[in-house]
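Take a look at the structures listed below.
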Structure I
Amino acid sequence: MTDPTLLRGEIVLPCLNEARALPWVLSRIPDGWRAVVVDNGSTDGSAEIARKLGARVVHEPRRGFGAACHAGLLAAEAKIVAFCDCDASLDPAEAERIAAPVREGTADLVLARRRPTGRGAWPLHARVGNRALARMVRRRTGLRLHDLGPLRAARRRELLELGLTDRRSGYPLQMVVRAADAGWRVTETEVVYRPRTGRSKVTGTWRGTWQAVNDMRMVLR
């Protein structure tokens, strides 16, 4: 078992049927970091694959992106925690660079602004929804963000102190809003965003995108 005091950080990977993506994702975990795969009810053997590939596996029976993220945050032991989608659209190897400002004390929360590469990497409806939410966040918090950044990093203890309660798609937005309200230094950096492996559970369809946007609007209210 890895000594938590020796970890540079942990990457929380919410997982629902990502058997095809997991081998690549887990091969990209940076040295000194540990993967915490949160299985959210997979039926394709994702949990077993992740365990065999050396990840720590946590089971969260309550369905929801926020439920999986928060279960991973609670299970993490390192001082710095990153969150990353588990579908191979984002490279976990970027976690160390993204977390650097947090480690150095120049930022409290770093969000990775997505730069899509490859056809179908970021569907139009998902971009439109994200752009609208970014404008709402600016009005609500004053933060001039361009993306809600599914790849992000912060200190675990401080994240827990935010008292995050959303367990659906609004979890990432609630984190940003409460961080801003708490006076955190929130910054952006850019990362490559690739076409995902497998079928999207949220933003792959107009309906999924609308549900995610609606969840986030509820947070802003």
Structure II
Amino acid sequence: MTDYGIARRRMVEEQLVARGIRNERIIEAFLTVPRHLFLDPAVRSRAYDGCSFPIGYNQTISQPFIQAAMMQHLDIKSTDRVLEIGTGSGYQTAILSLIAREVCSIERIEALSAAAEAVLTEIPTGRIRLKAGDGSAGWPYYSPFDKIIVSAATNERPGELLAQLAENGCLIAPVQDIEEQLVLYRRRGEEIEEQKLSRCSFVPLLKGVG
């Protein structure tokens, strides 16, 4: 029988800390959230491997390192309201909720949103708002957001989401240009600063509700 606690700690030490994740609050959140509960029982014994897994509907749960790296780039504070585009399994949502004041998360596939909610209600989390809908349009009602994390690749500058950033707010997203790479955006008044980070691979950001 798999000892998930030991596997989770090994994941954090070998996949996160050893690869440059230094934010203590992020590390503690990854040590706390049970990743195996967000996966199909058939693959739960491998839940803490450093890879992505299918979660149905042609969607995946991302590698723990890429999730942690995106959060570290965002420098999320305990006072921040975070918008997550792509709830997926809900795993990243749970982690974000432990390091931010509030997480508003949107998932275009209603069945995935419902499944994520079912798991999230069974474990300790921070404040989470879930919505099934078109993530590319953001969630204007709760804007502005201090931080926005996009968990699907777009082939253009996410203008509607950038418009929902607070002053000095940051957005991180995988953007497909010549190659797919993570891009960090920061609002400075009416200007948006852009910083290209590392190469990556994500499922595409689609519009509409699935």
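What follows is calculated from the coordinates using simple rules that are stated; it is not laboratory data. Every value quoted in this text rests on a predicted model; they were computed, and no experiment measured them. Cβ atoms are built from the backbone, for glycine too; each structure is taken alone.
Computing mean count of other Cβ atoms within 10 Å over residues 22-29 across structures I, II gives 15.8 for structure II. Using the calculated result 1.04 for Rg/Rh (Cα atoms, Kirkwood Rh), for residues 78-125 alone, pick out the matching structure from I, II. It traces back to I.
Kindly point out which one of I, II the value -7000 was derived from, the read-out being helix-only ellipticity at 222 nm (-39500 (n - 2.57) for each DSSP H run of 4 or more, over all residues; to 500). Only one of I, II returns -7000 for helix-only ellipticity at 222 nm (-39500 (n - 2.57) for each DSSP H run of 4 or more, over all residues; to 500), namely II. Source structure of the calculated read-out (mean count of other Cβ atoms within 10 Å over residues 14-21, 15.1) within I, II: II. Determine which structure produced the value 4, 16, 21, 22, 18, 14, 5, 1 for P(r) over Cα pairs in 5 Å bins from 0, in percent, for residues 94-157 alone, calculated from the coordinates; the candidates are I, II. Source structure for this number: I. Kindly point out which one of I, II the value 4.2 was derived from, the read-out being distance in nm of label points 7 Å out along Cα→Cβ at positions 6 and 150. Of the structures listed, the value fits II.
Between structures I, II, where is relative contact order in percent (Cα under 8 Å, 6 or more apart) highest? If we compare relative contact order in percent (Cα under 8 Å, 6 or more apart) over I, II, the biggest value is for I.
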